[in-house]
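Chemist: Pasting the structures in now, so scroll down.
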Structure 1
Amino acid sequence: MSFDAAYYRRYYFDPSSAVTTRAQTERRARLIAACLRYLDLPVRRILDAGCGVGALHRPLLRQLKEAKIVGLEVSDYLCARYGWRQGAIEDFRPRGSFDLVICYDVLQYLDDDAARRALGNLARLCRGALYFGALTREDWKENCDRSATDRTPFLRPGSWYRRELARGFVPLGWGIWVQRRTPVALWDLERPG
């Protein structure tokens, strides 16, 4: 898969074929911020792993005013255009950890071994919450608009991600997971069944 200018033009810059809208991204940022405020988790450092065009950055910073974002990206094109840190989430080793880690629509491009390493690294890098999403086999069959979604090479069942994420995180729902070491009270009926 080539993450070049043509890829981003089709899936992000052209409104007729974009995978998400500005309104959806705004709602996603409000959801993440509201959940973190509810849990009383302060957010000063955010890692957006596989940040793409950085669509979540402005909406999140409006919600989490004290935060700074590090954008991590593998695409040469995007790193040159936006100045993101170039690297892959499976072996990214920065100094320190992050209060919030975002990894959205990234791992379906990695084989199983690399995806497992990435999830382990996400748990190591995160000291608070993770916002995670990946196109699953079930989503491909039942949910996504295939005309606006590229068929990624590694469609796994959602159960694979839930099992692997559970090694380092506790699920809250809506794609939000809390690092197991995070000292927050998670009430039983607030968690997904």
Structure 2
Amino acid sequence: MSSPTRERREVDLRHSLTDAAGLDAETVVLVEGDSDRCAIEAVARRHGQLLGGVAVVPMGGVTNVRHFVELFRGRRLAGLYDAAEEGYVRRALVDCGLGAGSPAALADLGFHACHADLEDELIRALGTGAVEQLVEAVGDLRSFRLFQRQPAQQDRPLTRQLHRFIGTRSGRKSHYATLLSGALDPARTPPPLDRLLARL
């Protein structure tokens, strides 16, 4: 019997494939989830960069990357991925005949690694003080202070507390991805995102 998590992933994949199949973009940027798409589009706006002819496609999880590489074979591909999940991306590109034996080779193909994930990159680029100000501005500071008091959070550094808090509720991750990206000085754009935008 399939687990509920696996079933959700399969449903998400089917929906994503259905949506993606109708895209006619010349360049396709593959990202793990919708929060990554929100961040890329928000940072592009901050840079004054139009994404004409570019589709940022959430894959519903990095384990689906091969499906999407095959789906968009022949188009110009790029993407962001978490460093810990590099193997999935590398194998998908190799299996599809694109080659990518190292992080440098992946970058040459347009796929760039985030140290932990894109939210972590954005939090570090902004700084914890600025992120807490955003949390307060949207009315979440009380919730965040209560979250910090949880035993599992008390010994964690503030950066990790903020990162975990952002991902604790459905919809919050994408919302904060847009907020963090919109508040980011273009000169402080995280390197993997900066390199990705330079390629588009």
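Since every read-out is calculated from the coordinates, none of them should be taken as a lab result. Note that the structure is a prediction, hence the values are computed from the model and not measured. Cβ atoms are built from the backbone, for glycine too; each structure is taken alone.
Chemist: As an exercise: mean count of other Cβ atoms within 10 Å over residues 60-67, calculated from one structure in 1, 2, equals 18.9. Which structure is it?
Modeler: 2
Chemist: In terms of FRET efficiency 1/(1 + (r/R0)^6) of positions 84 and 124 (r between Cβ atoms, R0 = 25 Å, to 0.05), which of structures 1, 2 is highest?
Modeler: On the way: 1: 0.75; 2: 0.95.
Comparing 1, 2, the top value of FRET efficiency 1/(1 + (r/R0)^6) of positions 84 and 124 (r between Cβ atoms, R0 = 25 Å, to 0.05) belongs to 2.
Chemist: In terms of mean projected area of the Cα convex hull in nm², which of structures 1, 2 is highest?
Modeler: The structure with the largest value is 2.
Chemist: When relative contact order in percent (Cα under 8 Å, 6 or more apart) is calculated for each of the structures 1, 2, which structure yields the highest value?
Modeler: The maximum falls on structure 2.
Chemist: Further question on the same structure: Comparing 1, 2, where is distance in nm of label points 7 Å out along Cα→Cβ at positions 52 and 76 highest? Mind dumping the intermediate values first?
Modeler: On the way: 1: 2.3; 2: 1.3.
Evaluating distance in nm of label points 7 Å out along Cα→Cβ at positions 52 and 76 on every structure, the highest lands on 1.
Chemist: Which structure, out of 1, 2, was helix-only ellipticity at 222 nm (-39500 (n - 2.57) for each DSSP H run of 4 or more, over all residues; to 500) derived from, given a value of -16500?
Modeler: Label of the originating structure: 2.
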